[in-house]
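Each reported figure results from applying straightforward, stated rules to the coordinates on display, with no laboratory input. Owing to the predicted nature of the structure, the values given are computational and were not obtained by experimental measurement. Cβ atoms are built from the backbone, for glycine too; each structure is taken alone.
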Structure 1
Amino acid sequence: MAEEKSAEKKQVNLGNWISRAWDMVTVDIGNFIILGLIYVVVIAITSGTVIGELFVIGPLSVGFFFVVFEKIRGKDVNIGDITKGFNYFVAAVLSNILVSFFVIIGFIFCIIPGFIIAALYLFTPAFIVEKNLDFWEAMEASRKLVMNHLFEIVIFALILGLINFVGLLLCGIGVIFTVPLTFAAMGIAYDDLVGIEKSEG
């Protein structure tokens, strides 16, 4: 409860989040490009089957947040850390399945509800890896956090979506840069709104 109340007082600064994410990624561009390549290639390979995609995207997303949080803590980027998301396999997979289902239902009814639902659960992987929550607790934590800043976070999610869309337009190659950029922006946003543990953990 205290955590939620403190989140209400935090200020949303979309431009600042994206600017700081840009700085984070470009300063360590080589490692982040490799991470983006791994993320995109693995998902592309597994997207041939629905089961493969569902069981990979969640853990990889959690792992990417782990990398970003370690960078925020001042540690070096370790390429292998993207696999740390598989340490939270059950929570990562179940949350990804549920969020994907909710988003699809939202888009079936109308595009706007789909974007709103996606925004509500934007920080679910972050809560899984940083607070070690189970899938439903992480989804609820993300939803409650975003509800405090719903309009701004929906816009934030739209901007991140557009950034990745531009990456796709660049012969698809651009996403190996835009994916790390969007994860960095989300991680920085989470740190501003929630606050990550700066000690080792």
Structure 2
Amino acid sequence: MFAVALLRSKVFVWTILVLPGLWPAWPLFVRQDPSALTDPLKFILLHFGFVACVLLATVLTFTPLRVLFPKWDIALALNRHRRLVGVSSFAYALLHFCVQVLYVYDGGFGTLAKEIQKPFQLTGLAALVILLILTITSVNALIRRLGAKRWKNLHRLVYLAAALAAYHQADARKTFPMQVVWIFGPVLLLEMARVWKHWRGAQRSPLKV
């Protein structure tokens, strides 16, 4: 299948991951959008945060899809890029944080220190730290050093990072945003389906005597 061949290509996946980072140039410089030009730094800040959350949610769907549809070529092709997509999520989250520092920095650290005390800022920073740890430990040498079991247990922190990122995004808007539901809702549904499939399998398997 052509779609499967594309998804197996690292060049194609790299292109898909890089393009969202270049997108702000379009409404800011090419076809200038007044809403983006009103506060360009804020526009870039929200955009990078959105992309980071979308990529984080996306990579969390790969394993459930593979478990639920073990013979589906697209699910298998997507799982080839788990590390790349996960690291890309961290990269966009880091860009989001850097723009945030620029956005609130006023020549001193007073405003920055005050902003970082807000719950949504703390949860966002905590999610970033977790993604940093997961990115560092995605290096092959550290995977071998940690061992498969410890590495797997450590990387389960990605679910905590996703929960923190969802709260960060929701609380930052002061109202319940449907955007958070659309981004992280599918992950929750797929994980529930995976747990249900595992439970059904355990129920059907014969008891060992």
- Query: Which structure, out of 1, 2, was relative contact order in percent (Cα under 8 Å, 6 or more apart) calculated from, if the result is 23?
  - Reply: 2
- Message: Ranked on distance in nm of label points 7 Å out along Cα→Cβ at positions 25 and 113, which label among 1, 2 comes first with the largest value?
- Response: 2
- Which of 1, 2 yields 34, 21, 17 for semi-axes √(5λ) of the Cα gyration tensor in Å, as computed? 2
- Comparison of 1, 2 by distance in nm of label points 7 Å out along Cα→Cβ at positions 89 and 185 - largest value held by: 1
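Given 7.1 as the derived value for mean projected area of the Cα convex hull in nm², for residues 49-152 alone, which of the supplied structures 1, 2 does it correspond to?
The value was obtained from structure 1.
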